[in-house]
Structure I
Amino acid sequence: MAKYTNKSPYSNTGVLNNRYLGYLKIRPIPANGDDVLYKIEPQYTHRPDLLAYDLYGSSKLWWVFAQRNMDTIKDPIFDMKPGTEIYLPQGPKLRRTLGL
């Protein structure tokens, strides 16, 4: 049976018959008043993993950007284009939200 860590977007998703991943249970990343509006820089083009590593110290948190910016990011890889503005959750609040 697979066990996903708190850094995974699948940590709330169950496993069926100890074999199959169930339907995705979205892990919401709520908006906070101290979220930072950030314009994606060229070095992060199509690389949310690099941005997550630089901001949060873990490339595994790449999915947070898509969850927090669902109105802007439909495809978490190809919508990460230079000049796109997204909101970034602050590290300490994000860790509390995810239980890290």
Structure II
Amino acid sequence: MLQTHEQPARLEVRFPLGGIVMTQGIHELVATGRLNPLPWLMRHAQCDWGDLCDADRRLNDQAVNNKGRLMSSYEVAPQLKVWIITEWDRSLTTMLLPSEY
């Protein structure tokens, strides 16, 4: 039997997330199996800003190199939006519901 050894796909993380925390609303969704936070955190760390307008995307793109605050917004299901915010100094990334801002 011929086996191939493919390298796993490398995910390009463009900035450090620092400590990762979630609000009570996100915690409840994770605890009940309604949300897996990992894919959304990885998209954020790869500079996929989700559902932001073009102006906010440009601000984020500039902030990656200039140590600004970074924000992503993802519609993870109908009627369910998640925000992810990484602080300017990359010390902390928070995952929250818009109603918890």
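Work out which structure the value 14.6 belongs to, where Kirkwood radius over Cα pairs in Å was derived from one of I, II.
Details: I: 14.2; II: 14.6.
Clearly, the read-out refers to II.
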*Could you figure out which one of I, II the value 9.8 for mean count of other Cβ atoms within 10 Å over residues 14-21 was computed from?*
I
*Quick one: distance in nm of label points 7 Å out along Cα→Cβ at positions 46 and 70 came out at 2.7 when computed from one of I, II, so which one is it?*
I
*asked:* Given -6000 as the derived value for helix-only ellipticity at 222 nm (-39500 (n - 2.57) for each DSSP H run of 4 or more, over all residues; to 500), which of the supplied structures I, II does it correspond to?
replied: I
*Have a look at I, II and say which one yields 16.4 for mean count of other Cβ atoms within 10 Å over residues 54-61, as calculated.*
I
_Parent structure of the calculated result 3.4, given that distance in nm of label points 7 Å out along Cα→Cβ at positions 30 and 78 is the read-out and I, II the choices_ = I
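No lab work stands behind these numbers, since they all come straight from the coordinates. Computed from a predicted model, the values in this text were never measured in an experiment. Cβ atoms are built from the backbone, for glycine too; each structure is taken alone.
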